Structure P
Amino acid sequence: MKAALYIHVLRPLCWMGLLEEVRSGEGFKRDETYFKTALWHEAFKLETDVHLDPVTQH
């Protein structure tokens, strides 16, 4: 199930520049974290956006 989500949803969103993938660790301890890019908010206007806290960047 995780592979299908990656192949059909997450990877194409990364290719389009809507998500950024950050990998850490190696082998079975590898972890992927996905972040929305600035392009995400330009491409999608969602009703739930008003419920999100502003992003803090350091």
Structure Q
Amino acid sequence: MKVLVVEDSPTSLKAVSQQLRRIGVTPVAADDGASGIRMYREHKPDLILLDVVMPDMDG
């Protein structure tokens, strides 16, 4: 399973990605909305975990 994590906080992004790896999930990380859209198109994740409030483009 592949999960796209879109989060502008580096600490939260790292923590969520580490926890996903621990349970055998492949995280795909993006630190803003624009890169989140790019990663979605490139990786076609099974699930998206999205921060609702981010700079430039909200989730």
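Comparing P, Q, where is relative contact order in percent (Cα under 8 Å, 6 or more apart) highest?
Once relative contact order in percent (Cα under 8 Å, 6 or more apart) is worked out for each structure, Q has the highest.
Have a look at P, Q and say which one yields 0.50 for FRET efficiency 1/(1 + (r/R0)^6) of positions 3 and 43 (r between Cβ atoms, R0 = 25 Å, to 0.05), as calculated.
It must be structure P, since only it matches.
Among the shown structures P, Q, from which was the value -5000 of helix-only ellipticity at 222 nm (-39500 (n - 2.57) for each DSSP H run of 4 or more, over all residues; to 500) calculated?
P
With distance in nm of label points 7 Å out along Cα→Cβ at positions 19 and 35 derived from the coordinates and found to be 1.5, which of P, Q does the value describe?
On the way: P: 1.5; Q: 2.1.
Comparing all candidates, it corresponds to P.
Using Cα Rg over 2.2 N^0.38 Å, single out the structure from P, Q with the greatest value. All intermediate terms of the calculation are to be shown ahead of the outcome.
On the way: P: 1.31; Q: 1.02.
The maximum falls on structure P.
Please state which of the structures P, Q yields 2.4 when distance in nm of label points 7 Å out along Cα→Cβ at positions 11 and 27 is computed from it.
Checking each candidate, the match is P.
Each reported figure results from applying straightforward, stated rules to the coordinates on display, with no laboratory input. Quick caveat: nothing in here was measured; it's all calculated off a predicted structure. Cβ atoms are built from the backbone, for glycine too; each structure is taken alone.
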